[in-house]
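So, here come the structures, one by one.
Bear in mind these aren't lab numbers, they're just calculated from the coordinates by the rules spelled out. It should be emphasised that the depicted structure is a prediction, and the values quoted were computed from it without experimental measurement. Cβ atoms are built from the backbone, for glycine too; each structure is taken alone.
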Structure I
Amino acid sequence: MKEKDIRLVFDISLILKGVDALVEVAGGLLAFFVSKQFLVTLATLVTRGELAEDPHDVIAHYLLQAAQNFSIGEQHFAAFYLIGHGAVKLWLVIGLLRGKLWYYPVALVVFTLFILYQAYLFVFNASIWLVAITIVDMVVVALTWHEWRYRRRM
């Protein structure tokens, strides 16, 4: 790829990561205000049709059971995690988009820590979404490394 194309992909990946960060912060804020009953009702609505077709559907039962067993402690952890994770990502994305050189090594360390944490989570929850997010994060790390090297040579 040409350097111009790599830099364009880097900028696009940062914008997408920024949008993801905003969604995480919004989701975290929402998690504080959503009641357990709302989650159970939502899960019931989402799974009703599938369970009518197949009363033994594993995924539908898992989703419904997860909503029913969701504790306040888990809710607060999810809210704090989403807000914190999203805020840190947003701060780094803004700094990288502004081209501040010192953000690059910080972003590389933080994004790598996120990848390691996601790999740890994968051990307990083999989720295809977790794999997809981790792959995207690995691409962003590689692009950040490339951009940092490029900017230091300028």
Structure II
Amino acid sequence: MLKWLWVSVLVVVLDQAAKFLASGMLILHDPVAVLPFFNLTLMHNPGAAFSFLADASGWQRWFFTVLAAIVSIVLVVWLRRLPPQEKWMAAALALVLGGAVGNLIDRLMYGYVVDFIELYYKDWYYPAFNIADAAITVGAVMLVVDTLRSKEKQGRLS
């Protein structure tokens, strides 16, 4: 099932290209309105999702770097061991892997993750994110759906 790694590579390429463009064309923390609910806003996140541990003293860079590397290795091994009929699971793992590697590259190169997609409604703002984060989220949702479908299928067989 390693043939699904092309999805991971595509996510990494799109993510890194978008981050390169955002870093070159946007000013840090200066939103550019795109739609009434969507800004492009360059942000640097030294923490994890939702800026978790962003204010830590710097150790979090290496913690999240090592964590992402370990998770990436586990995902490749998991993907390699999947039976050929598990296409949905393979796609989900490949998306999560691509997102993890995309953000891992940022941490290694800059010490932070480049975020630039900002969604909002009136005065409520969702934390800024990037293509890697979106791929991780979609992959994780697919994993949950796969788990629920498997449990449902097992329930019918019992």
Structure III
Amino acid sequence: MATLYKGRYISRLDGPFVIFLIGFRINRLLAVSKWLPVARAMSPMLRELYANPSLGFLSAETCLAWRGLTMIQYWRSFEQLLAYAQARDARHLPAWKAFNQSAGNADGSVGIWHETYKVEAGHSECIYANMPRYGLAVAGSHEPATGHLRDAQTRMKP
């Protein structure tokens, strides 16, 4: 079980970073042969990313939904995210090809989506109260929210 940090904590990342949201939605519940491979494709990519910090991947959180899954990923830069997505020797391209061949434009059994956000230094803030390390607190620092860090407005200043 994750360590619970009682009290209030903040997190910071030096410099700019990227938040990448990616997920899939099951449109036809009984089409298991279409959506199960999509669900299974992310784990090998995550193992690869965690094993190779030089790729720029910082951390990820997974959120389950009624008809799918959303993953929140933190990256050092958009360029590193794009490089991984296009790398011929990485696990992403084969997974993308398999999705397109199996379910991509076929029958709509499963949908995939992503959103990318570039965050400039000093343009984010967060607070965690009575939580294990989560989100940016895994990707960046994890510090007690004391003094000037107790207020969202001052946490947002670079």
Q: Could you figure out which one of I, II, III the value -21000 for helix-only ellipticity at 222 nm (-39500 (n - 2.57) for each DSSP H run of 4 or more, over all residues; to 500) was computed from?
A: II
**Q.** Test item: distance in nm of label points 7 Å out along Cα→Cβ at positions 101 and 117 calculated as 1.9, pick one of I, II, III
**A.** II
